[in-house]
1. For helix-only ellipticity at 222 nm (-39500 (n - 2.57) for each DSSP H run of 4 or more, over all residues; to 500), the calculated result is -9000, so let me know which of I, II, III that is.
2. Using mean projected area of the Cα convex hull in nm² for the comparison, can you identify which of I, II, III gives the largest number?
Structure I
Amino acid sequence: MADFTLVDARLVTLAPPGAPAGPRRGRWMQELAVIERGWLAVSAGRIAGVGSLPLPTSEVRGRRIDLGGRVVLPSFVDCHTHACFAGERYDEFAMRVAGRTYLDILAAGGGIMSTVRATRAAGEAALQASLRRRVEQMRRLGTGAMEVKSGYGLETAGELAMLRAIRAVAADSPAPIVPTFLGAHAIDPALTDGVDRIIEETLPLVAAEFPGIACDAYCEQGAWSVAQCERLFVRARSLGLPIRVHLDQFNALGMLPRAIELGARSVDHLEASRREDLDRLAASDVIAVLLPACGFWLDDRYADARRLIDGGGAVAVASNLNPGSAPSPSVAFAASLACRRLRMSVAEAINAVTVNAACVLGLERQCGRLEAGLRADLQVLDSNDERAIGGEFAGPGPAAVSYGGRWTDLTPAGLA
């Protein structure tokens, strides 16, 4: 780690004067707070100062890097991933091309259960190695802080092995990796008491070893029911754990109103949500996490982000990286889809993958904005216009990144 100062940069700070604390809602999702020709100084892994040119001599830190007007914005925060797993599911792609649905494949023993079998057999060391590889891919594409869920163990030993692998990778990561317990990802048909064991055995052991970890569940036909999720979440809250929930991906089962009542930190997916439930969500403190790469890969169904934002709601967007329904490590691609399929503006999409995503993970005091005192987690676009985030897709990624002040130039010729 070395100090440096960026000059002649178009800084997308996401720190507008008067912005409310916490996630951006409604009209605040349009605010980017751009400094057209600015400087940004980094010292000891933190942002030491941000301002407009000319650069005061007193603010120079270490190496000076002239960006020639390129855009600098916070690193992406990926607040919903399943990046820890073993095996691949490329065979299922051919099945989908042939017309089989995701729920058809799940009912036939494929889908999540095929990854569960591979993950259980892999062992903790192999899980660490595969997770490190995927995290490195995400880092090259501009993702700093990220969440990684368990959920391919579905019983105590497998879930703890996944969470320990995530913790080991997080220990030497240059940017935060936040684990989430997703023991309620599916129901193993071979375990007749699987739900009871997750709630009564696995959850307390996870809470003891990983205090404060978020507890997540997948509420859907063929997975956990509303009643089962409620049992899990009441127990999780008694153990001091925040809750998150996958819901309304294919069917609106009634979990969304209950999640709001239970004080969920986020509700994720929402492709099948009822309008009245979205209106209630928009008026609540719960953050909606939308996953457009999933709709792109599966069935071209997308959440109604426009209704949520226009109703004053807080929206985050994430990659949903996983082997079956969103095999993409790119938050930039998810943000581009948010503009194309969720009818979000570029400014809304940028807020959704930075400030609001950081709030989902409880990291809003660490990252998601370019502001003095926060972590030096940032990316340099090879563009002088931040609208490239929405106007392009499948690009090569940022020209340079910094995670915790560790500057990495990703261009062959170098930026400076």
Structure II
Amino acid sequence: MKMFRITAILSLGVMLILLIYAGNYYKDSLKETPADRETTDRKVLRILAPYENVPNSKMLQDITNQYSNIKNNPKVEIEFISKNDFKKEICMNLDQDQLADLIICDNSIMPALINLNVLRDISEYIHETSMESHYYLEQWNNTRSDGKYYGIPFTCDPYVLIWNKNLFKKNNVVVPTTWDDLKIAARKAEEVGINGIGIAARQPEEITAFFIQMLYTTGGSIRDINGEGGMKVFELIDYLKRNKLIPEECINWNQLDLTNNFMDGEIAMMINNLSALSVIKDGDIDFKVGVAAVPYEKKENYMFHGKNIGISITADYEASIKFLNYVTQKSIVKQIAEETESIPAQVDAEYNFDKDGYVVSKEFILKQIEHGIAKSSLNSWFDISAAISEGVYQLISETNPSIKDIADTMQDKVRIAIIDN
């Protein structure tokens, strides 16, 4: 019996020793290594980006991954958001003091973000780096307010006419350069189940950008929408609708929807951003694609559509500036253009367009560079785009709309938006 107790005590002792050893081993295993500590302490840089198609999202993800993999750089996290939710997300994050460090937005929207006090003044950085000289002068229009800089041009993505070459050849359609040509081409190209032309009319900023693109070719302006130029745009859209050359469903399409319908062969041509080609290039289509300038009414119109990037007021400024230094390198600017099938944002960034599957003519590029203009820099862009998109929606969706009433109502709303801001 005594021997049994001794054995039991020894067994318990051994078990206690083993438990203590195991506990110490477990605690040691939880201790941070230098590598663990580096990962834990690593900064995170957050970016908000309204990219909805895969090639554009992949482009930004590729660039941020490259940047994050460089030693001592922060990890970059991207929040991709639809254009429809962009304003709501910005306002909510602003109220909660949770803005992303860097914000990418359509260049026409940046003045509104400046007015909302979302973006930080980066004038000192722009001047110290002589950044102005690397971009076309007009591209800076929507980055400034009261002489201060709040952003940098990120992409150059003009509107273009994209068409189905096979369908045009089959029906002997000539590529249109004027609005009269456009009407003829749309009629000749249409077939059963195929509309002559398509636009994206669901998202306010997209349809407003398209409207202004067409408006400027008439000699009109956003401050005179119910004038001669604006009425011509309404008449063109109404003509296309009444003659069933444009699908009524386009009021439910954003630019990606428009591109997908073009790829499915449901429309013969479309007016869309140049970067739509990156989606087409990744798609499985059985026809050739052509690209040219948007048809005009009185004069050709080349506009600097695209995106800007800015630093929010709550950002880690030093880390954000370091990222801007990276994405404004010529090699990165070139990479952005190549992956999105757009034009390099910088004047002096080299890019061989001949290597693309879809060659944009040198003439188009030169005209874009030499004659490109920026969309109106207006703080009330959200309200303006809401008024214009509402009018276009009404024009396309109603059976017998009064063009004059729509134009007058739209102009009143736009005028109030401009005055109030």
Structure III
Amino acid sequence: MEVSNKLINMFTVTCQDISVISDAFSKEMVLGLAGEKSTLKMLPSFLAMPSGMETGSFLALDFGGTNVRAEGIKLLGAGKWAINGRKAIPLKSLEGQYDYISAETPAEDLFDFLAKIVTSVMEPGNTYALGYTFSFACSQASVSRAKLISWTKEIKTAGVEGKEVGALLKEALDRQGANSVTPVAIINDTVGTLLTAAYIDGSADIGAICGTGYNSCYFDSTTGMIINMESGNFAALPINVYDEQLDAMSEKPGTQRLEKLVAGKYLGELVRLVAVDLLGIKAEPYSLTSEDMAVLVTLDYYENPVLTNLTAYEIKIVRDIARMVVERAARLVAATFLGVLNHIDAELKEKHIIAIDGSLYEKMPNYKEAVNKAINEMLGEKAVNIKLELVKDGSGVGAAVAAASALLAENNY
């Protein structure tokens, strides 16, 4: 048995495909900015690019997926900073002791949990401005006022959708006795990643998260602010039968179509669905993780409970499937970057840094190489002006930069 040409074609993204997808992405950006129907939400952040000289001590809270993290961050200016305390805790206990992202959990419990983590990195007696990275689609009225539109990444906590997440956090901080902390900026993790990169180098103008989920943002010179695209919801894509199966079984079918093709939350599940169909493996949904994938794509044989009762040859077939799924994800992500570049600098006359954070981009073998390869294939010599840069934990520092920027803007008015 071998992987058939039909299956290979299902997961192949050609240069022609990339061209079509990137053009569609650019058009969706324009529609979204104009307030017309689009799968890209194009949400304003109410933040301009930093100067790199923002200074001061801030708290940062990062809530975007599997874990929540709080940090004390001192911005030193000139693109430098120091971390003064850090605490990271999963939102769901592996032992089943707690689960703050289930539909049975009320908003108050989740935000009390977040507030307690913030208090763990505070220094007694200090007053803090807090930057809050909240990595879900929000309708934002100002840099400090944001209402959750809808949960993604299979998070279901009750009583948060439609509410102002900054107010929910402030109320929880007050309940925990931390009334000296004021959330002053609410951002998406993509915005945070871009702010961190731009704090170091002003050439950074696109930010992306390639991790559990997928999203991207960019600096829009027309509006003078960073725009969170919520690009995981982009839908003008070639979809195959396995993508349809995964979408149908997801929490919200018909949404986040791109994210379900490219994000770490879903790549292992796509491989499992193909392996069930092709090899008849018996495995529970989402039992093949992105961590499994990272090992599987590099080895000829991988001992794993999900792959029991398979021969060594069959496991090699699963490896080949995993490699196809990963490469497709990388090339689709590259297509979205090209769509943004086409929108902001069609002639590619300027230097552009694409700042990327996320475990998938950092740790998945061959992933970032495949993204770069696709960009080089499409741009040729002009690719020299494009640099993809890993910005580790960018959303935390970015939250501090956002808080500093918000205070500066407030003081200037």
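Quick note: the coordinates plus some simple rules give every number you see, no bench work behind them. Predicted, not measured: the structure shown is a model, and the values here were computed from it.
1. On the way: I: -9000; II: -15000; III: -13000.
Here the read-out was taken from I.
2. Values: I: 18.8; II: 29.4; III: 20.1.
Result for mean projected area of the Cα convex hull in nm² over I, II, III: largest is II.
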